[in-house]
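What follows is a set of structures for review.
Bear in mind these aren't lab numbers, they're just calculated from the coordinates by the rules spelled out. Given the structure is predicted, the values throughout are model-derived calculations rather than measurements. Cβ atoms are built from the backbone, for glycine too; each structure is taken alone.
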Structure 1
Amino acid sequence: MSEYEPHRVSHLSKLNWLRAGVLGANDGIVSIAALLVGVAAATSETGPLIIAGVAGLAAGAISMGLGEYVSVSSQRDSERALIAKEKQELIDQPEVELAELATLYQHKGLSVATSKKVAQELTDHDPVRAHLEAELNILEAHIVNPWAAALSSLVSFLAGALLPFLAVLLAAPDFRILATVLASLIALGATGAAGAYLGGSQMLPAVIRVMVGGALALAVTWGIGTLLGTSVA
């Protein structure tokens with residue numbers, strides 16, 4: 001059991017990072033595609049598209065990375081505070097903590113005698129880990145890393161955002177919007193399927209949701225760009 005649990009927690013942690021990467025790529029696709037479709041609807045010039053695309057890539061990547069860093073840092077600080085509190089309680093009142101651990105195992109279905117035996121053996125082996133796992137579902141070795149989270153979010157956003165950016169620049173001016181929309185919807189379908197696969201859910205509903213949401217975002221910014229382009233002209 002002691003060998004299995006760390007492996008399982010580590011595996012789930014990796015899946016969480018993969019899902020975060022998929023979501024970051026999805027955000028990059030939607031935000032940059034919507035931005036560029038809006039600009040392309042307002043003007044056929046390449047210069048404004050490049051400026052808007054580069055600015056959007058930089059702003060979006062920084063925002064995603066910074067937001068993830070702040071969020072995960074708060075989670076890490078909370079986990080560290082809980083670990084410190086648990087360690088202090090084990091020093092101040094070890095018997096109370098032992099009884100609490102036994103009670104937790106009773107609530108999981110073990111008998112009173114077995115719960116006390118399990119709690120005692122786990123405490124003798126590693127009291128801090130025993131309490132962190134049973135009470136808080138935390139492993140001290142697997143505290144979240146805000147820098148890794150920020151880098152993952154930033155890179156995944158850029159990876160997703162580059163597709164619509166390249167599509168709008170490489171396509172002929174008359175087909176820029178269509179090429180960007182098609183490329184973005186296909187990519188969104190792929191990220192939706194990947195997210196569903198990693199989460200163990202059905203792919204089709206996830207793909208439909210993300211593609212419909214992306215299509216709505218593109219339609220809104222296309223409409224805004226068309227209206228502003230006409231009014232400015």
Structure 2
Amino acid sequence: MQFLYHERAGEESVIIEGESFAHLFKSRRSDANKPLKLRNLRDDFLYEYKTKAINKRDAECTLSAKILSPRQISKPLQIAWSVVEPKIIEKTLPFLNEAGLKKLIFVYTRFSQHSFKIDFERLKRIAVNSCEQCGRVDLMEFEICSSLEEFVKKYENFGVVDFSPNRLCDIKNPPDTWLIGCEGGFSEYERERLKIYPVAGFESENILRSESAVVTIAAKILL
């Protein structure tokens with residue numbers, strides 16, 4: 001663990017409780033004399049706290065140092081992902097967070113299962129846990145669009161990942177936002193609607209799963 005997330009990190013005193021308390025003081029048996037490193041994932045500071053008192057269910061900590069630790073500057077990539085099964089999203093999310101994806105936009109397209117609902121609080125917890133482990137100091141953004149039309153209205157400049165002989169490296173001035181379909185790709189109507197935007201495919205002759213395409217495009221651009 002590189003640091004512990006606490007939404008009130010930066011205040012003169014904080015209470016460590018719940019899962020964080022159990023992990024630090026029960027599972028890891030952290031030394032109470034060593035400073036605790038906390039971040040709020042909103043600013044550029046790493047905050048060190050001294051443990052003032054350890055109780056049965058929580059620990060009282062006081063601020064001892066405020067260290068400037070600027071955010072890592074990465075490419076402002078945004079991926080618009082046609083909604084797939086939530087458990088697939090949750091398994092893929094840590095990689096996207098580690099890679100430095102700025103924003104993940106969920107879009108309900110023709111072949112999305114509209115019964116699937118996105119639990120943003122759960123996704124935030126997964127992203128926070130990933131940040132604590134990999135050291136990322138800003139929190140990935142999440143957004144949802146109820147339809148392709150809503151997405152197109154909000155994002156005028158984007159590219160589409162689909163079956164195509166075009167390669168990402170061949171596109172001049174590639175956009176910072178890429179739309180990726182779910183299982184089954186895009187419907188004929190959607191492809192017709194999207195044909196005015198840059199389209200990129202992969203060199204592999206194999207058909208990639210939706211999450212594989214998301215991971216591949218993130219890796220190609222960010223890593």
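Just a few scattered comments:
- Ranked by distance in nm of label points 7 Å out along Cα→Cβ at positions 22 and 110, structures 1, 2 are led by 2, which has the greatest value.
- Parent structure of the calculated result 1.43, given that Cα Rg over 2.2 N^0.38 Å is the read-out and 1, 2 the choices: 1
- Answer label among 1, 2 for the case where helix-only ellipticity at 222 nm (-39500 (n - 2.57) for each DSSP H run of 4 or more, over all residues; to 500), calculated from the coordinates, equals -8000: 2
- Look at distance in nm of label points 7 Å out along Cα→Cβ at positions 142 and 174 for each of 1, 2: the largest one is in 1.
- Read-out distance in nm of label points 7 Å out along Cα→Cβ at positions 62 and 182, computed value 3.5, structure in 1, 2: 1
- Of the structures 1, 2, the one that 20 was derived from, the read-out being relative contact order in percent (Cα under 8 Å, 6 or more apart): 2
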